[in-house]
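So, here come the structures, one by one.
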Structure 1
Amino acid sequence: MTTQLSSLEAQLTALQTEANEAIAQVTSLDDLEQLRIKYLGKKGSLSQVLGSMGKLSAAERPRIGALANDVKEALQNNLEHKKAALQAAQIEAQLAAETLDVTMPGVFRVQGRSHPLSSTIEKALDIFVGLGYTIAQGPEMETDYYNFEALNTPADHPARDMQDTFYLPDGNLLRTHTSSVQIRYMETNEPPIRIAAPGRVYRRDTVDATHSAVFHQIEILAVDEGLTFTDLKGTIKEFLAAMFGEIPIRFRPSFFPFTEPSAEVDVQWKGRWLEVLGCGMVDPNVLKAVGYDPEIYTGFAAGFGVERFAMVLHQIDDIRRLYSSDLRFLRQF
């Protein structure tokens, strides 16, 4: 046996011992892969040892080749076993981390509540839908035609002074009532119709305990053959009874340019009368504006501020509380 042969055998034995010790100590799959490359890769330790086989005689090379194959196979087996063990440990750790303890109490999340305005709108609309009305909506930015002219309120009409309006630079305006929805709906639908139109409206009003520049309205409109003021009063009484229960109400003569005759409706609240609703029979000029024949059809309309209704329902003394976003106030509902 030559010195060169003995040296290569010793190197292969030492390489196997060193690699086995390193594999035994590795703790991650990434580190294990690095060890595989270090010892068995193209430029690894085993390849470097085998690179010296050229100095051996033809008779000695098979012996080193067989030993190198044994070392390589032993290291590959060791690496595979270690890889399987690390993968199993990784899965076990993942399962342990993802295990749910069904005996633990659930995470508490604060439950949301309906704002008094939202709940009032929903309650009112549910009543009208139950009476056979359809929900209709329209844009908050309106033209002068839909907000005033088609509702029998031309440019020189004194009734425009009743509603101080927010006009926009382009000539449009922020609607002062949801009555504009009635015109848009009648233009595209033939009688008989019954609609309820909820939405936000805007007026240049002085803010105080019962007034706001931005508020919410719901208006109703019914058009059919033979409708009378008696039908209007009956509808309003049924609605208010469903909304508030047994509460004193009264009708007072009033004026609106788009209804004739017109009335305002009050409810008794905190010992005094509070105006909550305006109503009347649809003016024939409004019916003509949308192409209805006032000789055949009659109609009635009514509108109210949602904030006023919410104040009566929940005994709220100041409308501004509805817009304060004060959780101490809102948690009461």
Structure 2
Amino acid sequence: MTDKETYFIKIYDERNPEVFGIGECALFRGLSAEDGADYESVLAGICADISTYGDTALIPHGWSSIRFGIESALADLRRGGKRILWPGRWTDGLCGIPINGLVWMGSHDLMMKRLCGKIETGYRCIKLKIGGISFDEELDLIKHIRRHFSPEELELRLDANGAFAIDAALEYLRRLSPYGIHSIEQPIRAGHVDDMARICRESPIPIALDEELIGCRSTKEKEELLDAVAPAYIILKPSLCGGFSSAAEWVSLAIARKIGWWATSALESDIGLNAIAQWCASMNTVIPQGLGTGQLFTNNIVSPLCLKGDSLCYDSASPWILPQFAWR
């Protein structure tokens, strides 16, 4: 993947067009349930009738990233169009949001280099994307980490992105279990609910659901999934799981079942990342979140978002510099 297309929506009152809210409709090609040829036409239709769809509950559940973008833009507009959607201590610059350092899949040596860089930066929670090279090489990498850092010194999360074969998953999990793994996301591909439930029951490592949540829309569907699988954690990507209103429902349902959660970004620009971070801060999260800082991009929105050690922070003295599109 070398390009990440995105769509921005600007909402304003025609009587006062200088004050506007900006939201990011962060379609994720190849992963979003809404990925299809009609995406732009649906988005254009909703924009053309935005006074109706200002009630975001009317946006069909299948259009997750559009809900995410419009909810963000409306929250921004309601607060005066200053990119402060959920004001609080974080937007005042009084605290940071601890985040995990993400090490993407690559060769053994490249992953080791990235890992060392994250640790030197000050991260105390590392998330490794695995499944891209041989399992033995990845296990060697994890052994290296534990030779130098105990679980008390460094929290280690894994994300298999469904890479394990169903009949091999438990064996891999057992081999990983001596190394103090906090959790592993989506060990097998989404859609195999019975197998995932069995793995959650028998795994020596806590299991987190991620892609399994995508496309799960109604309250009933969410309840049935959580009750059937009983994971240790759920991972919420608001742009993929129905926007902020849906993500908040996921949180409520998870808490009622004593299931943990955290949120992650999904390659959004700083417009979308800002919205997710402010939402996380408003939810009083305490464990590290999966909020990337836009460093993968060769171009991004200039914003007050900044990284201090292993915390994502908001520097209220820094400006937002929006591209020209935002002023049309």
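Source structure of the calculated read-out (relative contact order in percent (Cα under 8 Å, 6 or more apart), 14) within 1, 2: 1.
The value 35, 17, 11 for Cα extents along the principal axes in Å, for residues 153-192 alone was derived from one model only; which of 1, 2 is it? Computing Cα extents along the principal axes in Å, for residues 153-192 alone on every structure in 1, 2 gives 35, 17, 11 only for 2.
Which of 1, 2 yields 4.2 for distance in nm of label points 7 Å out along Cα→Cβ at positions 41 and 121, as computed?
2
From 1, 2, which structure was Kirkwood radius over Cα pairs in Å = 20.6 calculated on? Going through each structure in turn, the value belongs to 2. Ranked by Rg/Rh (Cα atoms, Kirkwood Rh), for residues 81-256 alone, structures 1, 2 are topped by 1, which has the highest value.
As an exercise: Cα extents along the principal axes in Å, for residues 225-304 alone, calculated from one structure in 1, 2, equals 44, 21, 15. Which structure is it? So the calculation was done on 1. From which structure (1, 2) was distance in nm of label points 7 Å out along Cα→Cβ at positions 9 and 265 calculated, if the value obtained is 2.1? This value belongs to structure 2.
For helix-only ellipticity at 222 nm (-39500 (n - 2.57) for each DSSP H run of 4 or more, over all residues; to 500), the calculated result is -13500, so let me know which of 1, 2 that is.
Details: 1: -13500; 2: -10500.
Answer for the origin of the read-out: 1.
Throughout, read-outs are computed from the coordinates displayed, never taken from laboratory work. Fair warning: this is a prediction, and the values are worked out from it, not measured in the lab. Cβ atoms are built from the backbone, for glycine too; each structure is taken alone.
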